Structure 1
Amino acid sequence: MAQMINERASTSIECTIAEYKLLEDMNSVTAQRYDDMKQVASGVATKLSQLNQKCISRRLEEAATILDQYVTSLGSFLLHWKSDYCCSLH
């Protein structure tokens, strides 16, 4: 009888140890996956930052082009206006 109780207790303890070992292994795998996801997220954040910088740069270039076109057309307008104004004075 005592031997049966001892065997059941030993079996129960062994099962508990096996469950804790399984949980420990699962925690290790989960920690590794979180570390991998952290590295991927860091890479994505870096690429997103670079993409945002390129987008800002492109918008600035577009604004500069529009401003340059405006200045050019304004310069042409002023030249024509000046020549028309000077011709009307003579």
Structure 2
Amino acid sequence: MEDFTDESVLITNDDTYRGLDQIRGFFKTMIENLPEGFEDAVVMRRQEVQGELAFLLWDAKPWYPFCADTLVVRNGKILYHTFATQAP
């Protein structure tokens, strides 16, 4: 959470989270619900950084066959983060 600030915004398939407390809550819930073996299943398909913009395309099959993250990072802090996934 040290990469986020009180002004950070996270947009997901289901909701928008603003500030440290809401973003922390999202990640806490997500991590608590990850299936066993998830970390070993993660495959990074594409990673690109252009200035302040970062794009990540990855999967963790069979649970998440498609995931994409986009981040805007300024002065070492994530200002904006989008996370989209297609889960079966």
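What the table below lists for this structure:
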| quantity | calculated |
| --- | --- |
| Origin of the value 1.8, where distance in nm of label points 7 Å out along Cα→Cβ at positions 40 and 64 was derived from one of 1, 2 | 2 |
| If Rg/Rh (Cα atoms, Kirkwood Rh) is computed and equals 0.96, the structure in 1, 2 | 2 |
| Mean count of other Cβ atoms within 10 Å over residues 8-15 from the coordinates reads 14.1; which among 1, 2 | 2 |
| Entry that produces -6000 once helix-only ellipticity at 222 nm (-39500 (n - 2.57) for each DSSP H run of 4 or more, over all residues; to 500) is calculated, selected from 1, 2 | 2 |
| Test item: semi-axes √(5λ) of the Cα gyration tensor in Å, for residues 16-55 alone calculated as 38, 4, 4, pick one of 1, 2 | 1 |
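Every number here is computed from the coordinates shown, using simple stated rules; none is lab data. As the structure is a prediction and not an experimental result, all values here were calculated from the model. Cβ atoms are built from the backbone, for glycine too; each structure is taken alone.
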